[in-house]
Structure I
Amino acid sequence: MSDPIPAHIEPRRLVDREIVLKGTVPTANMPRLSALLDAPAGDVQVELAFVRDEQGINTMHGHYQVEVAQICQRCLDQVVLTLDTDCDVGFVTSDEAAKNLPRHYEPVIVDDEALDLHALIEDELLLALPAVPMHPMQTCQHPPGYQPDTAEPEEEAEKPNPFSVLAKLKRDT
């Protein structure tokens, strides 16, 4: 299957058929992500592989890629970041089953209802956002009106060592 990625899926059916979905998801369908961006982003390139692993666990391996614009927290200009992330999801039916999943799987509890795939993709992209977006240090510009501290650092006067008395006692004995 290809463009566009469906909004809701039934994971068990896709795993049974070992379906691979490749396509796009518009970031306009992701209000939580869009609220954190400085400008509207393009479509998210998505590749999802639904398989049953060797332990019989229904899983999904996802790869997501999109360019987003945020505000650089160093210079306050717009910075364009490429979010390129992977995730491995294990589909379970209860909290107890989620505790028994291998550590490399993120548990997703599914029931008889369809899974909101766009919300799952949005969650992964939110986790991929940097906590503090910044340009690389060499390309970052200071905001207008910034005056760097030009004062020379004061040389620290040599402080007396509080253990010099002990050293003297050691030499005397």
Structure II
Amino acid sequence: MPITIRTAEINDFDSIYKIDDEIYKSELYFISTLKEWHAEDKNKYKENLLTKICDPQSQFLVATMNNEVIGYIVAYRSNRMRTQHNRSITMGLASHSRGKGIGKQLLREIISWAINNDSVENLCLGVLSTNIKAIKLYKSCGFTEEGRFVNEYKFGEHYVDDIYMKLNVKSVVCE
């Protein structure tokens, strides 16, 4: 079935929230626990999404199939003047959409947007060292490991590194 990638709209909020809720329930990919996630104010979450959707220097995309939002990616800027040349990336896919190349399509679209945006020099992200598939995806599109916080997070009795990755959009090669 064809995948459509388009700019996110505020009407996509419930679908994006549902994707994030599913990811939090897995307790594998986010640093917050499910309990912390559910304690957060849903209206503040919606307000945060709206800020990113409306910022002309950010890009928020969704992937849809049969008019259902099945994934998203956002490249957003900091409000700090000294980091205005960077955009941080957050991405999420519904579990039934993973492993089908949709994440790579979203990533390629956000990279294309960044290349064509004169104010963007770097795309940056953090990823847990246990998220091997995501790391492989990012590396396939040219992201490199810039730093690592060893044993930054504790999942039960196991420690997980936080990996900081960056892509200079002026030197992009996406396989």
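Here is how the numbers come out for the structure above:
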read-out: Structures I, II, by mean count of other Cβ atoms within 10 Å over residues 77-84: label with the highest value; value: I
read-out: Which of I, II yields 7.4 [distance in nm of label points 7 Å out along Cα→Cβ at positions 21 and 165, calculated]; value: I
read-out: FRET efficiency 1/(1 + (r/R0)^6) of positions 37 and 117 (r between Cβ atoms, R0 = 35 Å, to 0.05) from the coordinates reads 0.95; which among I, II; value: I
read-out: Structures I, II, by distance in nm of label points 7 Å out along Cα→Cβ at positions 53 and 69: label with the highest value; value: I
read-out: Comparison of I, II - label where Kirkwood radius over Cα pairs in Å, for residues 61-100 alone is highest; value: I
read-out: Read-out percent of Cα pairs over 20 Å apart, computed value 54, structure in I, II; value: II
read-out: Structure responsible for -9500, with helix-only ellipticity at 222 nm (-39500 (n - 2.57) for each DSSP H run of 4 or more, over all residues; to 500) calculated and labels I, II on offer; value: II
read-out: Test item: FRET efficiency 1/(1 + (r/R0)^6) of positions 5 and 45 (r between Cβ atoms, R0 = 25 Å, to 0.05) calculated as 0.65, pick one of I, II; value: II
read-out: Computed 13.5 for Kirkwood radius over Cα pairs in Å, for residues 29-92 alone - originating structure among I, II; value: II
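Read the figures in this text as sums done on the coordinates, not as results from a lab. No experiment lies behind these values; they were computed from the predicted model shown. Cβ atoms are built from the backbone, for glycine too; each structure is taken alone.
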